[in-house]
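Scrolling down, you'll hit the structures one after another.
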Structure P
Amino acid sequence: MKKFLRNAFILVLPFILMISINEIERMFINEQPYKYLNVTAENSGAMIPDRCTWVCHDNTQYCLEHHVKLLKPYTSTTNKIYFGTIDLLASTGNYGAANIIFLVVLAPLLIWFFLIKSIDVQFAIKQYKKESK
């Protein structure tokens, strides 16, 4: 039961943190929210030079010019990964569904699975060392 609770906590914690941070941040947004197909986003759709908005989603070049600082020297590499992922998801025929399935569901579950396996192996090593003394 302890192991189940640990694994469930590790799975749920990132979602709780993400939702909490988004809801706290929502209180400090003063701009008009971005709307698309009757869906209202949390962020603005305005071009704001000192932070990302939906403009960055729709115009990556604007974001690269105004917001990318630490990765500037590596954009030739990160752009290949970023645009390659977008092209791969778009090649499925339904970019939105592929984005949700792969990046929102499968990738986090895979990371969670390997993290749990890593913790289990670490405990097994610790137990083996304790028994072999």
Structure Q
Amino acid sequence: MVIVDDHLALLALAGRLPELGLGPVATTYCFHYRIARAVSDSRRSGTLSRRLADPKAALERVMRPPADRLVVLDPRQSLHRAVAVADTERANLLLAELVGAAVHHGAAVRVTPENTGRGWPQIMAGAGVDFGNVMI
């Protein structure tokens, strides 16, 4: 399994994600929420919503992603690990959930460079997570 950020998850939903060779593609609740917000609010004009020709048409697919394209992970399964990461690394919710989910599921993590925080590579390495960037 590979856990991806919102930008890569959107590509997965559209069937345009490059082959990562790491098994099924999943995302966290936080990243899923960010995608849903980007496509649901026509007043917003962010990086994600600009990728879509018709954000409204994509909303249903985002809200109920086909499992063969994208799995949205249940945060309750890895909550204890996420809280531990937040405590030890002083991580925000997005990072804590991502690391917690990766450790819990034994998954790799791939994100776009613009979503990579300064300390992310070191925190991921410390948790034993296979972490990398994907250029899109």
Structure R
Amino acid sequence: MNKNYHIEFSNEVERILKELYYNPLPNIPTEKRAIIETEKRHVDYLITYDLVSKVKVNIGGTSYPLSLNKKGYEVFEKYTGWNDYKKQVIDKQDKIEKSKALAQRYWWLPILISLLALGVAVFALFTND
């Protein structure tokens, strides 16, 4: 994919998180909520990684009422920002998931290698006479 796409996508996600964290609605002191104007794919991405959740309010168009989750707070309180959080948490999590999928896909390969080694050992045993 285009590198500019990833940079723009990351910048938009960072903007949403900063807006929720630094400029929430003032009438809800216990939670950081805001109505964010963005595309649905950005909201879906943030929901996938449990950074934000949708608030049950119907607003049409491209505005989404969002609430910052615990992991969303960690982006700014535990890490230095979105880029640091993405590198240390999300990219690491994606790498682990890809490794698990690869291990599940090729589970038979170590067995095949062991059987080939056993076959070579048996062949060497009988031809060594």
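No lab work stands behind these numbers, since they all come straight from the coordinates. Computed from a predicted model, the values in this text were never measured in an experiment.
Quick one: percent of Cα pairs over 21 Å apart came out at 38 when computed from one of P, Q, R, so which one is it? It would help to have the intermediate numbers written out before the result.
Values: P: 64; Q: 38; R: 55.
Label of the originating structure: Q.
Upon calculation of relative contact order in percent (Cα under 8 Å, 6 or more apart) from the atomic coordinates, which of the structures P, Q, R produces 12?
Numbers: P: 12; Q: 27; R: 18.
Only structure P yields this read-out.
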